[in-house]
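Quick heads-up: structures coming right below.
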Structure P
Amino acid sequence: MKYIVVLGDGMADEPIEALGNKTPLMAAVTPQIDLLAKKSELGIAHTIPEGMKPGSDTANLAVLGYNPRIYYSGRSPLEALSIGVDMKPTDIALRCNIVTLTEEDKPYEEQAILDHSSSEIETEDAAVLIEAVKKELENDIYKFYVGTSYRHLTIWDKGEVVDLTQPHDILGKVIGEYLPQDAALREMMKKSYDILNHHPLNEARKAKGLNKANSLWFWGAGTRPALTSFEEKNHLKGAMISAVDLLKGIAVGAGMKVIEVPGANGTLHTNYEGKALAAVKVLVEDDYDFVYIHVEAPDEMGHQGSITNKVQSIEYLDQRVIKVVMEEMKKAGVDYRMLVMPDHPTPIRCRTHTSDPVPYLLYDSTAEQNNDWYYNEAEAKLSGNVVTEGYTVINKLFER
């Protein structure tokens, strides 16, 4: 038996008036998921422990079977593992986004944050801007590392875990009250605006109608993580497919194989088919037992507040990931169990994560069920199946 998780990041949502009071999951045209739901168990899972922030870090740890209350040490340290930064015990990792602030004739503190992703900036462009920042701001205490797209890393030598605001939580808001209390971090953010706002690359981006990537934003502070090996924990060889450093970092920390797929970029236009085919290959040809296919697009579209694109991302997940995986596994004649779910909701209403429970779908190719339901938030709640501790949902997949 092979085991598959298809994770639509932020896919869950709330009823939206523009969609006839349907959620994007309800409104999306998803013939493969509709067919699958009839043959599967439906339910809801509480992936965010009470009192913890609803992040992709805590939620994906939970879906992978790691209790966030035990294993979570911060988001950025997991990303550091993906980038290849070997943290010292005294190091603090910080997520270092490149964000878009308003270009108004006002002090830095009175600017507003327009876009947490700077028009989903390409990594190549971001690397140029991070290099400009490094020349001016890097020293023995603060080191900067290029990540992916708008997501980068700062290592703070002998730092401390300070409370910092996630930029996607304050879109459209004036930033003053959300800036770091730590004076050095706050000053670096202010200086980064002076360095980046009129950088030639940003001026060129503006001319093309793209948002400038004109300020650093620090958040997600944490210490070096220590995850139990996935294989030791589950007695299964596992692989991760994701465009996001966070997920790749979790996989590195858990000793899982990280599969790089060309064209997988974490956007609406990622290489969906490439991810699906790579997943089947690692299971069938490379003889791995478990693969985690992470798709970032629904989350990004939720943050952007784009109803149309969020629906589209779910339709792509249906036809270009799930359908492809099922067809290829059938061709290979290999039995499998598959869990389809989000990590957390990213509602269009608020454009950030919430802690609400998420719907899951569990399919077994050797024991197809006969049900009369569809996979969405409402019907999953009506199913009566509830996983109160999200980190145990993987036990359902592994039949234990």
Structure Q
Amino acid sequence: MNTDLSFITNQKNISLKKRFQVLIKDSLSFDSLSAYFYSSGFYAVYPALENTQKIRILIGIKTDKKTFDFIEKGNSYKRPTLDFSFAETKTEFENLVETEMANSADNKNVEEGVYKFIEWIKNGKLQIKAYPSQNLHAKLYIMTFKKGDRDAGRVITGSSNFTQSGLIDNLEFNVELKNRSDYDFAKDKFEELWQDAVDVSKRYIDTINLKTWLSQNITPYMLYLKFLYEYFKEDLNLSDQTYIQYMPSGFKKFEYQRQAILNAKKIVLKYGGVFIADVVGLGKTYIATILASQLTGRTLVIAPPALLNKFNPGSWLNLFSDFNAPADYESSGKLDHILKRGTDKYSNIIIDEAHRFRNESTATYEKLAEICRGKKVILVTATPLNNTPKDILSLIKLFQDSKKSGIMEAPDMELFF
């Protein structure tokens, strides 16, 4: 194997991280120019930088059109008019750091890396600047060696950003330059950009301390809000998409129905079945139809004949047509027909007027139980309990094993009821 290869691809044990670890440990200074910078890149190599005296990181900040136009206008006049763009750049950098930390793993390695980063900023060893006046796509890393070492320094340039992906994970093409002329050229260009950039070192520390999970000023109330967000995150993020996406134009959108759909979907996916059990007139049929349209696989609707009549505006046939959802339909009194045809093609079973099957000692119940076996079951009823709580148990048995249920609060439902 050629150990003097100039290309670094992150393959076959030749990663940019490993090459940095070899070169940086002997460096007097380390300069990094990258379009994107994430602390994850720093976590990966900071132990090798312990003996490096000076670290400078220059990153490109992608500005929006409004900011870019303002900067361009400022460039046409006097340099001081760029002060506002510097403030914008600092804000963009703050957002970048805040977003990265929100998405980072909250583990010891990340925490130690960030605190080391802050320590070196405070003692002057590390400085961060952001380049505001154009999109910066270059990736350049300069290692300057101590006087009397092998040569002045090395340059690595190519496709890798200073990130975990760029240093280790991605297939990249980088090249290590060893000629003095290449080193001098890269160093001069870096110095030019560095002079025009905005210092964001302090902004990094302030952002970490005030706006990330490493903050030391988190109150019990903030922890409570964070708990609520994590618990309801799926509802918050998916509520509009989940509800509106499946709602035909012209239909009224009610908040209680939206929430019912969200909750019912989580329940049916977790337990294999769910009750849609509002009182008459609140749209149980609509809720069940939208829910079925979001589940994978074909749906079979079992309902009284009157609710399968296409001349009935509120029938299941018309609603599934309105919501453009595929389904088959069968009368509650014709369960034998369903069993004769077979149920393999169905993944979801909707049972309207489900309370009619509350007595599990009947032959009709046994047929329905066979139809529902292995399916997701949606039970639609305004009166799930008619005589005793065991009415509900009978219906739950259509999708749960009563002696070994998946319901944490009642693993033995016979005993529970």
Structure R
Amino acid sequence: MPRTIPQTHEILAATRLEHVRYAIRDLAVLAEDLTRQGKQILPLNIGDPVSFDFQTPAHLIEAAAKAMRDGYNGYAPSLGVKPALEAIRAEAERKGIRNVQSVFVTAGVSEAIDIVMTALLEPHQNVLTPLPDYPLYDAILAKLSAQPNPYRLDESNDWQPDVEHIESLITKDTRALVVINPNNPTGAVYSRDTLEKIVEVARRHNLVIFSDEIYAKLILDGEPHISIASLAPDVPVITFGGLSKEYLAPGWRVAWGIFSGDPAVITPYVQGIHKLLRARLSANHPLQYAIPAALNGSHDHVTATVNKLRRRRDLVMAWSQRTRHVSCVSPRGAFYAFPRLDIPESDDTFVRGLLAEAQVLVVNGGGFGQEEGTRHIRIVFLPPETILEQALDKITTYLEKHWP
């Protein structure tokens, strides 16, 4: 009897992935094609310090290597190893964060965000996210079939959140509010007044605050960074930190969450987060021993890093001030600038043309979301000054060629 060959059909991806965008890496695929053709790309697209002239501090490397030599190569406790958790709690205290109910270590802030959103949200619910924002938040919400609820960052007010707009967007299905401070992609650092107003909104509407503070030590103009959880010991706040940016170890994927707030309110949610942490076993075990070395050890590298970044930020600002069709709010933290373009074409068309003609790779503002009718690009100012100046000159030439 002849064997029946089953009819084959395409195996389709889930429809919710239609809303997943990650322009930062998606554009890099186009750059790789040009590299294979022998073109040299000037990359101003990804915030990876060690791809340039920044090095992971030696005392972190030694702490991780010692842990491996000492045999800490099996699974770790699900929340994290005791020395790391103790160091993170001490760091929270230095930040002024009180009423800490849980601390946990994750594989990068990305995993932390995924876990805390998964533990909180039902498919029909929404989270207030900044506009523009870091696209990972929207990607995770899409995966959960939950909704981003974008609130405006005010470009005319140094990219501070528009708190009145935040409150106007809240519905019965709004569960949380994302604060990225210092901000990616704008480089803004939020004022105490803005943060206090956000706290009041969260308190009135029983919202969880997700506070992404991965760049908190990279403040370029000297003003203190204020952790929003320090202003609100009663409000549920999960503060994210990690080794990738401040401690120049992005490839290690070591980060943490600090959950503070009234235990009478947040205990069931904390238990849900812990359940998910147990389900994925643990974060990288030996690398967790670099956390106490980082938080309690020398911070000389931070001073050197900030000094470099300040000079490079100033180069970008001088360029924006002398270049037609470009304006830029000065970034005060992190290592990103978000210049506005006064051109008739979309910023997506602009960055693709710039890459094809000038081999400079930046990310279009639409990849982060932006106010309708505006056009931006995100510039990473991590490269050394000579490379950065070369890239900026090429952007100027491209602008002059197409919009003389």
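Figures for the structure shown
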quantity: Top of P, Q, R by Cα Rg over 2.2 N^0.38 Å, largest first; calculated: Q
quantity: With mean count of other Cβ atoms within 10 Å over residues 225-232 derived as 21.2, matching label from P, Q, R; calculated: R
quantity: Top of P, Q, R by relative contact order in percent (Cα under 8 Å, 6 or more apart), largest first; calculated: P
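Just so you know, all these numbers are worked out from the coordinates, no wet-lab data involved. Here the structure is a predicted model, which means the values were calculated and not measured. Cβ atoms are built from the backbone, for glycine too; each structure is taken alone.
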